[in-house]
1. Work out the source of 26.5, 88 here, i.e. which of 1, 2 gives that when Rg and Dmax of the Cα atoms in Å is computed.
2. Given -9500 as the derived value for helix-only ellipticity at 222 nm (-39500 (n - 2.57) for each DSSP H run of 4 or more, over all residues; to 500), which of the supplied structures 1, 2 does it correspond to?
3. Where is relative contact order in percent (Cα under 8 Å, 6 or more apart) largest, in which of 1, 2?
4. Assuming 13.6 is mean count of other Cβ atoms within 10 Å over residues 94-101 as calculated from a single structure, say which of 1, 2 it is.
5. For structures 1, 2, calculate FRET efficiency 1/(1 + (r/R0)^6) of positions 30 and 134 (r between Cβ atoms, R0 = 41 Å, to 0.05) and state which one comes out highest.
6. With distance in nm of label points 7 Å out along Cα→Cβ at positions 6 and 118 coming out at 7.4, pick the structure among 1, 2 it was computed from.
Structure 1
């Protein structure tokens with residue numbers, strides 16, 4: 001059984017397991033509507049395997065993204081968590097969440113977005129937490145603002161286009 005990292009009223013963020021790859025590939029990595037907000041295009045299997053292997057929290061440390069499931073039935077609805085980020089040229093943690101399109105509009109982004117803030121400020125003792133989002137992703141921007149992050153700057157990511165950075169400091173939490 002994978003290690004639980006964060007629980008909310010409706011969601012469980014947990015360590016990833018090998019059997020999580022196929023549902024994530026089908027519902028997120030290969031979905032053009034979901035991926036347009038991340039890489040711009042769906043991922044092929046090799047690229048998705050590399051992402052899953054390199055970026056996901058297989059040990060349950062809370063310092064990489066984990067698999068996000070509904071508590072009620074255990075269905076995988078996405079992935080979320082904190083990851084190292086140097087976008088503002090410091091040793092920050094970035095809050096991220098990616099949801100299957102079938103669960104968009106249920107408030108899951110706001111719900112899972114709040115929980116890692118406490119972990120990042122108290123447990124990881126970071127003075128600020130960041131989030132990066134494409135300017136056209138208004139739903140995610142709204143969720144970030146709802147949990148207390150504010151716009152900091154716009155910047156160009158090589159080969160990925162224009163992104164906005166949002167931030168919250170420990171004092172503002």
Structure 2
């Protein structure tokens with residue numbers, strides 16, 4: 001059995017090691033009783049203290065959550081918040097600019113400003129429907145930046161996604177000519 005490193009008296013983040021704690025029966029890692037700066041007592045695994053993974057009794061995480069985005073806006077799990085999260089992920093994947101804050105996401109209109117179809121929130125179901133609200137980059141190369149996003153229908157965004165203005169015009173002319 002490996003020798004246990006003595007952590008007694010050492011400080012790790014907000015935790016000060018005050019004594020050795022008994023190991024759990026199935027775990028062979030040294031456990032230590034600690035006092036946190038917030039006043040709580042906490043038992044931590046030595047390896048996690050040494051690696052920096054455990055820095056507090058949990059108070060540090062709670063403080064960070066309160067300061068974080070989800071706590072400040074109160075809109076977690078709303079359609080606008082989900083659009084923001086998806087846009088941030090897509091921007092990272094495509095390596096395009098992203099500097100939107102949640103307040104930069106427009107309020108979702110009741111109808112698509114392009115196709116005039118009702119916008120229906122379809123979150124929780126697999127896939128999108130044509131009337132799902134979709135965050136559009138007005139000028140795709142600019143990325144997700146304030147002033148360059150608008151909410152349109154999934155269908156309109158799909159049509160717009162890879163066609164040029166000239167191509168859309170030609171398709172329009174063709175369809176108009178066949179209408180007669």
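Readers should treat all values here as calculations from the given coordinates under stated rules, not as data from a laboratory. Note that the structure is predicted; figures quoted are calculated from it, not measured. Cβ atoms are built from the backbone, for glycine too; each structure is taken alone.
1. Working: 1: 15.0, 42; 2: 26.5, 88.
Checking each candidate, the match is 2.
2. Details: 1: -6000; 2: -9500.
Source structure for this number: 2.
3. Values: 1: 18; 2: 12.
Going through 1, 2 one by one, relative contact order in percent (Cα under 8 Å, 6 or more apart) is largest in 1.
4. Working: 1: 21.5; 2: 13.6.
Working through the options, I get structure 2.
5. On the way: 1: 1.00; 2: 0.20.
Comparing 1, 2 by FRET efficiency 1/(1 + (r/R0)^6) of positions 30 and 134 (r between Cβ atoms, R0 = 41 Å, to 0.05), the maximum is at 1.
6. Details: 1: 1.0; 2: 7.4.
Value 7.4 for distance in nm of label points 7 Å out along Cα→Cβ at positions 6 and 118 corresponds to 2 out of 1, 2.
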